[in-house]
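Right after this note come the structures.
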Structure P
Amino acid sequence: MRYREGEAPEKLASHANDDMFIGTTIYGFILGIGFVYVGLRYKQRWLAFWGLGLSIASAASMVAMHS
């Protein structure tokens, strides 16, 4: 990729902000709940286990961000 003369590459990049992290944790929480539901419905305990872990980690992340 070429840069214009006099422009620093660092200024062109968009940096992550709090809204991106909040969106990711909400998405992870919803996905984890879905995994738990599907895992319990189809008797796939490993999927329910990982979904529960994802839900707990996402909830803890949301609590940590808002405190």
Structure Q
Amino acid sequence: MAAQLVAACEEALRPLPPSAGLATAAAKEAAGAREERERAAARVLLGERHALEACRDHWLGRLEAMSS
């Protein structure tokens, strides 16, 4: 089960942009409505990436603990 969850997280992370680019976009100063929407979208994607990475890392740790 843990291996399936790790694989599912990895699959969900593949299409997401790298976190460095998202962090930059999320921190940009918004000059107008379009920039504010782009900033908000970057924050949502950054949160999604963070949640998936945390889930993946948790289950990787559980896999390592079970194998030792």
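Read-outs throughout are calculated quantities, based only on the coordinates presented, and are distinct from any laboratory measurement. In this text the structure is predicted, and so the values were computed from the model without any measurement. Cβ atoms are built from the backbone, for glycine too; each structure is taken alone.
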Could you tell me which structure in P, Q was used to calculate relative contact order in percent (Cα under 8 Å, 6 or more apart) as 50?
Q
One of P, Q was used to calculate helix-only ellipticity at 222 nm (-39500 (n - 2.57) for each DSSP H run of 4 or more, over all residues; to 500), yielding -28000; that structure is Q
Parent structure of the calculated result 1.8, given that distance in nm of label points 7 Å out along Cα→Cβ at positions 22 and 38 is the read-out and P, Q the choices
Q
Consider the structures P, Q: one of them gives 1.3 for distance in nm of label points 7 Å out along Cα→Cβ at positions 30 and 46 as calculated from the coordinates. Say which.
Q
Source structure (of P, Q) for volume of the Cα convex hull per residue in Å³, computed value 71
Q
